[in-house]
Structure P
Amino acid sequence: MKKYIIPSIRLTLVLIVLLCILYPISIALAGKFAKGKGGGEKIVKNGKTVGYAMLGQSFTKPEYFWGRPSAVAYNAAGSAGSNKGPSNPDYLKEVQSRIDALLKYNPGLKKSDIPADMVTASGSGLDPNISEQGAAIQIARVAKARKIDEKKVKELVAMNTLKPLMGLFGPSSVNVLKLNLALDNL
């Protein structure tokens with residue numbers, strides 16, 4: 001028995017040092033070299049922090065682009081998905097109400113044109129980005145509400161579109177907070 005206990009204790013101590021001390025320190029140090037110095041990329045307007053680039057926010061006014069729905073009401077302390085499956089009747093009602101809202105506030109939009117990210121919440125409930133198509137379906141509404149040319153809003157969406165990493169990994173997306181702040185600056 002002694003033959004197994006001593007090596008087990010040694011392995012446990014090595015793993016404690018490695019995973020509880022060295023790994024967290026190395027991650028914290030790496031964060032200090034990232035944008036925001038490990039505290040997240042703050043978005044500041046007129047000297048006031050209005051949000052973080054990697055946290056979604058709720059926008060419901062017609063003159064703003066709407067973000068991806070959140071299962072946690074954009075509460076970063078309670079980051080989670082809804083855990084409701086695609087056959088759950090409550091979930092289906094939620095999705096249908098989101099579809100109905102998009103169709104109501106975006107005249108001329110067809111149900112088949114609505115991308116999934118505009119009616120389903122992300123796994124964290126905090127996704128700050130929407131797909132290019134999710135932004136495109138809202139251009140007419142935003143332009144009309146702000147009384148500006150649709151072409152100008154389209155250009156703004158294009159300027160705020162994040163392309164896939166190295167042109168290969170992931171879809172194109174648009175950060176909703178940054179896009180809405182750019183709209184306010186017009």
Structure Q
Amino acid sequence: MKNHILPAIKLTAVLIVLLVVVYPLMVWGMAQFTSGSGKGQTIEVNGKKYYSNIGQTFNDDKYFWSRPSAVDYNAAGSGGSNKAPSNVEHLQLVQARIDTFLVHNPDVKKSEISVDLVTASGSGLDPHISVQAANVQVKRIAKIRGIAEGNLQQLIVSNTEKPFMGLFGPERINVLKLNIALDNLK
């Protein structure tokens with residue numbers, strides 16, 4: 001029995017040092033070399049701090065709307081709805097989002113609505129929308145703000161992020177950054 005207890009105690013002590021001290025210090029040290037020094041990517045506007053890498057809710061008609069969130073944009077509880085695309089409750093929720101979007105965007109046809117405007121992402125915290133999702137909202141925002149549609153299209157182009165390394169993933173737009181640029185548009 002002594003042959004097993006002493007090695008088990010030693011192994012436990014070594015693992016505690018490695019997993020409770022060394023590993024967290026390594027992760028913390030690597031985080032210091034990232035943008036934001038491990039505290040997230042923040043943007044400060046008018047004295048208020050926003051996290052640009054976490055989805056924010058935008059549902060005012062004068063702004064570009066963000067992607068819906070299954071967790072109500074709560075970063076502490078990241079996760080999707082876990083409902084299948086054929087789930088009746090999920091389909092009703094998507095239809096309600098489509099109906100709401102069409103009420104606020106009467107010039108848009110149902111077929112023009114981008115899927116990312118009516119479905120939540122896997123994390124529920126996606127800060128991006130597709131270029132199509134931004135373009136379909138231009139008429140509403142132009143009408144409300146009295147801005148030419150061409151100026152809004154240019155704003156979308158200047159805020160479009162290219163795919164990673166030019167190859168991986170689609171073009172996308174960070175909604176927070178786009179709406180900040182929209183507010184700064186004269």
Ranking P, Q by distance in nm of label points 7 Å out along Cα→Cβ at positions 82 and 98, the structure that comes out highest: Q
Upon calculation of distance in nm of label points 7 Å out along Cα→Cβ at positions 26 and 106 from the atomic coordinates, which of the structures P, Q produces 4.4? P
Consider the structures P, Q: one of them gives 2.8 for distance in nm of label points 7 Å out along Cα→Cβ at positions 122 and 154 as calculated from the coordinates. Say which. P
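Every number here is computed from the coordinates shown, using simple stated rules; none is lab data. As the structure is a computational prediction, the values presented were derived from the model and not from experiment. Cβ atoms are built from the backbone, for glycine too; each structure is taken alone.
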